[in-house]
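Where a number appears in this text, it was derived from the coordinates with a stated rule and is not lab data. All figures in this text were calculated on a predicted structure; none of them were measured in a lab. Cβ atoms are built from the backbone, for glycine too; each structure is taken alone.
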Structure P
Amino acid sequence: MTDRFRGEFSQKVDSKARVSIPASFRRVLEAGDPAFRETSRLRLVMVYGDSRRNFVECYSVSEMRTLEGLIEALPRGTPRRRLLERNFITLSQTVDVDDDGRIVLPLKVRDKLGLDGGGDEAVFAGTLETFQLWRAQTYEAELASDMALDMAGLEEGADMLSLLRLPDPQES
């Protein structure tokens, strides 16, 4: 199994709207871009749809192809398919990674996140198959808020891993 997107990394956005992708994330993107070995040009897909989210979801090329296949399997013209097409296909952009491991953030992405370059900080947050790109201040505020809500739903003194259903050795 290929490594996954894991961890959180803060990176400065320069005055030209460029930001460096963390090296560990670039390795996952390389493994998930079928053309990379031939072209040495690394790509990723940035999805900025879904106005309810304060982040941009980023996919490797192969992970996006998997998602596209699931969308294509839905009947054409149905509300579900149109919603998914609009938010994951139309409101997305394929971005090239330069030789220094940087991307230029597209205008739609900068607008969504409220990044104007020149010293802004972006957070790359791994979520296994994808990673999220956030404006640092928004990320910190939402992380604190979400953590408080999540922990409130956990039984007092319970280990967080109790949320997983681990296999019972006697069921084997």
Structure Q
Amino acid sequence: MAETLTLRGVYEAHWRFVWRSVRKMGTPDPRIEDVVQDVFIVVGRQLAAFEGRSSVRTWLYGIAFRVAQEDHRRRAKEARAAQTPAESPTGPEAYAERVQAAQLLNELLAELPDEQRVVFVMAELEGLSPAEVAEATGAGINTVYSRLRRAREHLERATERLRVRSQREGRKRMAAG
């Protein structure tokens, strides 16, 4: 590795990437900052051992994935009850629509098996190449492509179900109104 990495430098250069990644992994908004902090605690402990065999972003994503999964497991174990709805945001309608769309995306992503979700998020939402995804996850390149294909198919089916349900509800409202 040509340069010496510092925790401060890694944090300043990549905290936004880690924050987005953790959010897209399905971490609820109130937990994101805590999970990101936990990620950088791990980074601080492991930074000296980073050998540069992968990019810093790929390495960070792997850590973020493991920390977010552990947080998810911990929360699921603590409360098997239904997820509480997010607070209603105040402000313009466009902001509310973006929040609703983000929540829907997170719900759809949460339906995916962990292996498919991580590959989909890394490739489709973060723009990492299949080779980078394979490196970060330790999966073979063909496995990455297969998981990505299955994730896309699942999300397409889920989107179609939502569209049909929405149309049905719309017809019911029209008939009742």
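Structures compared: P, Q; top value of relative contact order in percent (Cα under 8 Å, 6 or more apart), i.e. the largest, recorded for P. Which of P, Q yields -9000 for helix-only ellipticity at 222 nm (-39500 (n - 2.57) for each DSSP H run of 4 or more, over all residues; to 500), as computed? This figure was derived from P.
Among candidates P, Q, the computation of mean count of other Cβ atoms within 10 Å over residues 60-67 that gave 22.5 used structure Q.
For which of P, Q does mean projected area of the Cα convex hull in nm², calculated from the coordinates, equal 12.9? Derived from the structure labelled Q.
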